[in-house]
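Several structures are given next for inspection.
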Structure P
Amino acid sequence: MLDWLQYRKELVGRIGEIGTLSPDTLAGYQTLSKAGQKTAKLDAKTRELIALAVAVTTHCDGCITVHVAEALKHGATEEEIAEALGVAVALNAGAAMVYSARVLDAVKAHSAK
């Protein structure tokens, strides 16, 4: 496993380097990241739980370390995080089923040739 705290520190440093090399890229990312806060339809804890589920489905370790810290900061419990991760697991299984159906569809299309 990772040293999540050290990884987060190093990641933030590298992202800072990207910001120096390409400030508009970092600014655009920050705008997207803050967009949900402006509408305030979901509270911060809920947004962080969603972010963790998405982090799992996109296999983003950097997202995991950043959003775990934020989720905990906003009062998420380990049980709430586990429930959000359960949604990610179910969705990944669902996506595998959908793409399995697509494979069978492609098999039929190629076989009909």
Structure Q
Amino acid sequence: MSRLPLSDKMLDLVARRFRTLGEPFRLRLLQSLEQGEKTVGELVQLLDGHQPNVSKHLQILHDAGLVSRRRDANSILYAISDPMVFKLCELVCRSAEKQTRKDYELLHPPLQRSKRG
């Protein structure tokens, strides 16, 4: 967190962003959009999802400012509007990986070699 105290309004905004990212399917959508813009139909196919569910989650991501959309003829294309989300995910993944390694080492300590003379 910031070294400066955050206002209640800012804390609410940060909490809302984390709640938005707290849904695995939304993270899968963001990951799919990392390679470039896609239509709802393309995302449905890529994620083996259902159109109403994909649309609902895209709307939530759009409302949070994480994805943008634009009309192209009869299609609506979705794209990442805030690439910082990937840096945040990378930080969280690194932290989770470190914690998992620590947990593993606690459960599986290295074998001690006996010292025989």
- Query: Thinking only about relative contact order in percent (Cα under 8 Å, 6 or more apart), which of P, Q has the largest value?
  - Reply: P
- If you rank structures P, Q by FRET efficiency 1/(1 + (r/R0)^6) of positions 14 and 102 (r between Cβ atoms, R0 = 25 Å, to 0.05), the highest one is Q
- With helix-only ellipticity at 222 nm (-39500 (n - 2.57) for each DSSP H run of 4 or more, over all residues; to 500) derived as -19000, matching label from P, Q: Q
- Message: Comparing P, Q, where is mean count of other Cβ atoms within 10 Å over residues 38-45 highest?
- Response: Q
- Query: For which of the structures P, Q does the calculation of distance in nm of label points 7 Å out along Cα→Cβ at positions 22 and 70 return 3.4?
  - Reply: Q
- Query: For mean projected area of the Cα convex hull in nm², which of the structures P, Q scores highest?
  - Reply: Q
- Given that distance in nm of label points 7 Å out along Cα→Cβ at positions 30 and 86, derived from a single structure, equals 1.2, which label among P, Q identifies that structure? Q
- Item | Of the structures P, Q, the one that 0.75 was derived from, the read-out being FRET efficiency 1/(1 + (r/R0)^6) of positions 6 and 62 (r between Cβ atoms, R0 = 30 Å, to 0.05) | Q
- Note on the structure: Taking distance in nm of label points 7 Å out along Cα→Cβ at positions 54 and 94 for each of P, Q, the highest value is that of structure Q
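Throughout, read-outs are computed from the coordinates displayed, never taken from laboratory work. All figures in this text were calculated on a predicted structure; none of them were measured in a lab. Cβ atoms are built from the backbone, for glycine too; each structure is taken alone.
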